[in-house]
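**Q** Please find the structures below.
Rule-based calculations on the coordinates, nothing more; no lab input. As the structure is a computational prediction, the values presented were derived from the model and not from experiment. Cβ atoms are built from the backbone, for glycine too; each structure is taken alone.
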Structure 1
Amino acid sequence: MKTGQLIIAHRGALGYAKENTIESFEKAMNLGADMIEFDVRRTKDHALVVYHDERIQGHFVKDLTFGAIRQITRTQGFQIPTVEEVLKWSGGKIRLDVELKEEGYEEETAELLTRYVKEDQFVITSFNDASLRAVKERFPDIKTGLILGKGIFPYHLLIRLQELFPMRRCKSAKADFLVAHWKLLRLGFLERAKRNRRPVFVWTVNDEMRMGRLLQDRRVYAIITDKPDLAVSLRKKLSSSESLGKDERAGYQATL
């Protein structure tokens, strides 16, 4: 059994393979990641694809057919997978962190996930409050996370306050946990989350010193990183030398 915070591979293993591809996910799993994070968009012909950016070669993903996208990515030397292809590959071998990039296909994505994966094997996250509410209204048992930190520099004062004090948004969106950019971890953010029994995932943590500090902070449930191998190595070193608050984390575990 793994101890300490969960290690979530951001779009797979970015340092070893093209992001958001099955090759990248396979590599991240082999490096010891506990979960894999990937992004979901929908094409013009309603295919759910795993891709981060809203555009590909200057065209919006939502305005292209899946066939056209496959042709474009093939010329770039990689293959963009569908969500279904990723789910068939994973086969319950590793937990999934599924980020919805846009509104409008929440139910479709959730239905596909539940068809292939048990509900305790994945979470759905989004920057969009409405997307999380849509998932919860149809699938109340699916665990969802509100992502914070979009456009973190610069951002308006009102947005800053909503990000640093997100509990009202979190409850309105019916989110089970928070996914906070590491720059938001100040002014008592983690303590507020703890008081409200909202586990915190932190993104995207690549600096070794910062990673080490967060892996020793009992208020952090998981870290999302481009370097899962480094995170796994650090966690092993820490878990062999000190307690990481298993009893306290057990209370959080009940919520996820």
Structure 2
Amino acid sequence: MNPQLRDAGPSAIKILTSHSSFSVLEALAPAYEQAARLEVAIEADSARTMLARIKGGETGDVVILGKAMVEELVTLGIASEATRPFARARIGVAVRAGAPRPDISSVEAFKRSMLAAKSIAHTVNGASGQYVPVLMERLGIAAQMKSRTVTRPGGYIARVVAAGKAEIAIQQIVELLAVPGVDLVGPLPDEIQKTFETSAAVFATSQRAAEAAALLRFLTGPTHAGVFREKGLEPASAGGA
């Protein structure tokens, strides 16, 4: 799928991130622009693809990716060592709007629902998408699900379900909520849940490091916790990250 963009002028502070952070950044950017009188540009891609783009030479002012990815960029000298926890995300399940909701109230119920589904969908390069095959193996149903699994390289996999091309979407809740035409069933049961931590840092080559750092302080401020939760994320400001 194509990268997501929030365009701005050439003098804008540029954020490179993954799809899971795009919706909350897009929601908060206008308030920062009004307060700081600075434009914010955002470009999002699947986590793995964005990491590869950055390691291949693409740059900006701020990077927001998985914690381990940002740490790798710090080690490579691409990002500043002054990293900042950004958010935590959990995986959920969605179906087409109005469709019957599968029972995912327990591990066994989730397993039965997967086996009863005509098709499920997940990404390949996204963080949650990489976890789904591992989960199916763990549940002992990988072979049964193989022929019923629809994949896309990245992006919002719930769009496949909204279009009627798959019955169930499995992805980070923040990404499921970003797609119209689907209903969120809920999170995976705690025993098989996976939480993803994202971190933020300023690019070492940024010519506007002070402004980029100020943007990060604004984005991660405790007053924005409600926006994070509305979009399906747990803010780092809530503690524990």
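**Q** If mean count of other Cβ atoms within 10 Å over residues 37-44 computes to 18.6, which of 1, 2 did it come from?
**A** Answer for the origin of the read-out: 2.
**Q** Any idea which of 1, 2 comes out highest on relative contact order in percent (Cα under 8 Å, 6 or more apart)?
**A** Greatest value across 1, 2: structure 2.
**Q** When you work out Cα Rg over 2.2 N^0.38 Å, for residues 93-164 alone for each of the structures 1, 2, which one comes out largest?
**A** Largest value of Cα Rg over 2.2 N^0.38 Å, for residues 93-164 alone: 1.
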